[in-house]
Structure P
Amino acid sequence: MLRRSLDILYRASAVLAALSLLAIFLSMMAQVVLRGMGRQFPGADDFVAYLCVATTFFALAHTFKRGELIRVGLVIERFGPARRWSEAAVLVLAALICSYITFWTFSEAMFSREIEEVAQGTVPFLLWIPKMAIPLGAGILLIAVLDELVTVLLGQKPSYVAAAEERAARGDFSAEV
């Protein structure tokens, strides 16, 4: 039940990233069409910038779980029998960094809400709303990192390693650089 819920969370986050990317595309196309008609799309540049941040942060957890984020695998693989503990140490460090980012960006978004901060562009967006994409995405990544930490501590293979091995078995090295 918990595994299924976590996988749904990671997929939902990826869907939000995809929807943000689609909204970027639609906004840019609307801007092109409106310019051709001699009109403007007020706030489009700001809106697209906020969506770029949302796309990036909402995609993090799903990308991490699929083994498509840059990681220190080349170093960890050399540890042999101590690999599990080095992997766990790296995941603890990643969890600490994600916690820090989540806490401070959430605090910043709530401060923006408290002071009713608005964008300085042509459309006065309430800034706390787009700022929430960062702590939400980082928080979901934190959950994914903790999920993998538990997996490693239980002596199982992390999903990002399994995903990379599956791709290699198929001859797909597109995610490996």
Structure Q
Amino acid sequence: MSIQIAKKYVNALIKSCDEKKLNSYFKELKSLSLLYSQEKFLNIILSPDVKLSEKEKFILSLNQNNDEKFINFLKLLNKNDRLNLIPLICDELRYQVAIENNEFSGIVMSDFDIAAKKIKTLEESFSKKFNSKIKLVKSKDKYPGVKVEIDDLGVEVSFSLERLKAQMSEHILKAI
């Protein structure tokens, strides 16, 4: 339910802004979203004991963007008691901008270091495959092999060493 509400706010933002403003709004929403990981911040935003007017002053004091439209957007979120949706709105806005620009990001996970050249090769391959610009970030993980996730496109590709060993054993046993 919250995701659908966030999508409505994002659609309204997209229809009312140009690309430059959307990018600046996204940056500001992203910085506000990071605050939602702090307990003190959440206590203020989610508390029913804090008045809406005080929440509005608080969220506006954290805002770095002086654009009147963005300030009104934050006021509207506060008025409708939707400040808790800011992280969802940020994620949805990032997704919509990615679709519009045909640029997506993903993660390459493995339990060993992967050279930057290999990451670049993977980016180029996935970019050709999906006819869009793909940016991959490497992440050290406990995954025994290599796993590439591009969530916005719904893509997950993995090369597991365990699975490869099992398939080789199975093939050898069939050959005998």
If relative contact order in percent (Cα under 8 Å, 6 or more apart) computes to 28, which of P, Q did it come from? P
State the single structure among P, Q that was used to calculate Rg/Rh (Cα atoms, Kirkwood Rh), for residues 9-112 alone, giving 1.02. Q
Identify the structure, out of P, Q, from whose coordinates Kirkwood radius over Cα pairs in Å was calculated to give 19.2. Q
helix-only ellipticity at 222 nm (-39500 (n - 2.57) for each DSSP H run of 4 or more, over all residues; to 500), calculated, reads -25000; among P, Q the input was structure P
Check the numbers for distance in nm of label points 7 Å out along Cα→Cβ at positions 41 and 121 across P, Q and tell me which is largest. Q
Out of P, Q, choose the structure whose coordinates give mean count of other Cβ atoms within 10 Å over residues 57-64 equal to 13.0 when calculated. Q
Looking at FRET efficiency 1/(1 + (r/R0)^6) of positions 1 and 145 (r between Cβ atoms, R0 = 35 Å, to 0.05), point out which structure of P, Q has the largest value. P
For structures P, Q, calculate distance in nm of label points 7 Å out along Cα→Cβ at positions 49 and 129 and state which one comes out highest. Q
With distance in nm of label points 7 Å out along Cα→Cβ at positions 65 and 153 computed for every candidate in P, Q, 2.0 is reproduced by structure P
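Here, each number is a calculation from the coordinates, and none is a lab measurement. Computed from a prediction, not measured in an experiment: that's the story for all the values here. Cβ atoms are built from the backbone, for glycine too; each structure is taken alone.
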